[in-house]
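Every read-out reported here was derived from the displayed coordinates using simple, explicitly stated rules and does not represent laboratory data. This is a predicted model, so every value here is computed, not measured. Cβ atoms are built from the backbone, for glycine too; each structure is taken alone.
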Structure I
Amino acid sequence: MNSHQRGYTLIELMISLLLGLILIAGFGSLFVQTQKNATTQRSLSYMMEDGRYILEVFGRELRRTGSLRSKMAASGGADVVFTPDASVLGSTMSFAAGDYIMGEYNAAGFGATADTPYNINRLTLRYQLNDTTELAVSDPSSDNSPCTRSIHLTTGEDPATQVHVVTLYFYVAFDATTNVPVLYCLAKRQNLTAGTTFPATLTPQPLISNVQQLLITYGIDTDIVADGAANYYVDAGSVPATINDSVVGTVPGWQRVVAAKLSVVLRSDDDNLTKSPVSYTIDGTTYTATDKRFYRVASTTVAFRNKI
């Protein structure tokens with residue numbers, strides 16, 4: 001019987017160590033790739049959800065743009081219900097009597113950072129409430145529109161007997177804390193019959209973050225006799241000052257806007273998800289990112305029901 005014990009040789013230990021390192025490296029690489037795939041899928045999922053959400057919000061509000069409760073009555077026409085409003089909700093836009101939508105086109109963007117969004121647009125719109133089912137007296141937190149949570153009807157208010165006008169303002173700005181571009185909205189409700197405005201203090205409501213671009217073009221009915229159909233789409237800076245109508249005469253160009261085409265470019269919250277900067281196309285123009293994020297374009301076209 002051999003009583004001598006023999007351990008591993010140096011070569012055997014080195015081979016075992018090498019094999020162990022190879023296995024660790026393999027599992028480590030697999031873990032890193034799995035984490036990267038999870039981050040990618042999470043980012044894409046969030047962007048899809050944000051895209052659906054913002055199109056739903058915009059679609060709901062745009063379909064109501066210019067809505068009048070009794071537009072055929074002398075006291076219910078646009079010139080009477082939509083009164084002049086200077087510096088709408090603190091913006092640089094002003095409504096004349098009868099105006100229900102207005103945009104602002106800023107080709108220079110709004111900042112000098114590495115991710116300066118291109119062609120930032122701002123939008124204001126307004127519509128008349130029809131009855132108490134719209135913005136009914138209820139818990140504001142239950143409202144499915146974040147823009148109008150602070151302007152619900154109060155007890156005793158009834159749009160069927162009073163004139164209530166809702167005004168909304170959409171814009172993109174960098175969050176001061178995170179330096180992330182955020183799409184905001186401001187809202188107010190005017191009870192023109194009672195001479196009151198809600199809310200007393202305006203508070204911007206954030207809709208979604210990481211909005212790289214907000215592009216809006218406006219469908220204009222240029223027919224001599226308005227038929228409610230858009231003849232072409234232009235940006236806010238190209239909306240004609242006036243349009244000749246054989247029935248009512250010369251009218252402001254914004255009052256012949258009957259539809260809007262909206263495109264929102266969303267970017268992923270995480271950077272370094274792609275090997276090189278990606279390109280995306282919006283309204284026929286291609287842009288190249290300055291980072292390595294994912295980008296997604298969400299678009300919709302909405303005709304104003306009141307103008308059809």
Structure II
Amino acid sequence: MLKHTLSALAGRPRPFDAILEQAGRIILGKDHEIRLAIACLLANGHLLIEDLPGMGKTTLSHALARLLGLQFSRIQFTSDLLPADITGVSIFERDKSEFRFLPGPVFAQLVLADEINRATPKTQSALLEAMEEGQVTAEGQTRQLPTPFFVIATQNPAHQIGTFPLPESQLDRFLMRLELGYPDRAAERALLAAGGQRAQADKLMPLLNANDLPAFQQEAAATHAADPLIDYVQAVVEATRQNPAFQHGLSPRAGLALLAAARAWAWLAGRDMVLPDDVQAVLPAVARHRLRSAQGGGYAQAEDIAALVRSIAIP
């Protein structure tokens with residue numbers, strides 16, 4: 001069935017160029033970050049966006065959900081949020097004399113976990129099984145989440161008041177981490193003139209049927225990676241373990257994430273094989289939140305990753 005679907009989709013124009021263009025009209029001046037976010041989805045991963053409030057994190061999530069035709073749910077993380085507020089709870093129906101499970105907001109195709117680091121670690125961990133296994137276990141029963149299932153979590157910088165740092169085990173569940181940053185002068189001028197883009201995101205029309213998305217993800221995963229390219233990915237991973245700029249290196253799971261993201265990036269570019277340029281394009285987003293700087297213990301510095309890339313021969 002999947003082969004038939006892939007064959008049928010192969011002859012159609014892929015809608016992602018239009019999706020990138022439409023999203024770029026909402027989040028101005030951030031085309032590279034938008035492409036990374038879509039590559040993360042195509043690689044069947046989850047996305048963490050960390051930045052100051054007001055940078056467009058929530059607006060980007062809304063825009064992607066609309067354009068991709070995905071059922072959307074938003075969870076506002078606060079210090080008093082409980083795990084059951086995410087996964088759901090059973091209520092007793094008196095007329096039927098039985099319990100009925102009410103699914104929580106995690107039961108959606110695109111879940112926005114807004115300001116995730118404002119909740120306690122116990123509540124943060126409620127997302128772990130969902131993100132890793134695509135299922136929720138509540139009150140002794142396991143329930144499957146919708147397909148596709150994509151989590152975009154936003155967090156404020158750790159130095160801000162009222163934040164709980166994400167543990168490394170949960171950070172590792174995110175395939176990519178992005179920072180949107182301030183817009184350039186031209187983009188900010190256009191934003192000021194338009195009066196904000198949030199309302200425009202709500203007017204976007206779906207350019208993709210969510211039922212087709214798993215087939216596109218399968219196509220991206222099938223993008224060819226030649227043996228020299230796999231050797232290059234391994235060389236990058238091994239170099240992080242030997243580099244004194246980092247407290248520790250990338251894990252084997254991080255290496256798989258890097259290759260999956262590079263495949264999705266190449267597929268978005270319309271190619272059927274992965275190039276070293278694809279690996280380099282996604283490496284900062286895949287690696288920085290998984291590496292700790294030897295200087296201070298924060299996320300790895302972008303310049304250290306750039307220096308590491310320059311030290312590795314291109315196959």
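Identify the structure, out of I, II, from whose coordinates distance in nm of label points 7 Å out along Cα→Cβ at positions 106 and 290 was calculated to give 2.3. The read-out was computed on structure II. log10 I(q)/I(0) by the Debye sum over Cα atoms at q = 0.13, 0.16 Å⁻¹ was computed and gave -1.01, -1.46; which structure, I, II, did it come from? The structure behind it is II.
Work out the source of 1.00 here, i.e. which of I, II gives that when FRET efficiency 1/(1 + (r/R0)^6) of positions 146 and 170 (r between Cβ atoms, R0 = 25 Å, to 0.05) is computed. The structure behind it is I.
For the structures shown (I, II), FRET efficiency 1/(1 + (r/R0)^6) of positions 18 and 154 (r between Cβ atoms, R0 = 35 Å, to 0.05) is largest in II.
A value of 20.0 was derived for mean count of other Cβ atoms within 10 Å over residues 66-73; which structure in I, II was it taken from?
Corresponding structure: II.
Each of structures I, II was scored by relative contact order in percent (Cα under 8 Å, 6 or more apart); the highest score is held by II.
Can you say which of I, II returns 2, 9, 17, 20, 19, 14, 8, 5, 3, 2, 1, 0, 0 when P(r) over Cα pairs in 5 Å bins from 0, in percent, for residues 34-193 alone is computed? It was calculated from structure II. Match the computed value 2.0 of distance in nm of label points 7 Å out along Cα→Cβ at positions 58 and 186 to one of the structures I, II, and report its label. So the calculation was done on I. -7000 is what came out when helix-only ellipticity at 222 nm (-39500 (n - 2.57) for each DSSP H run of 4 or more, over all residues; to 500) was calculated for one structure; which of I, II is it? The correct label is I.
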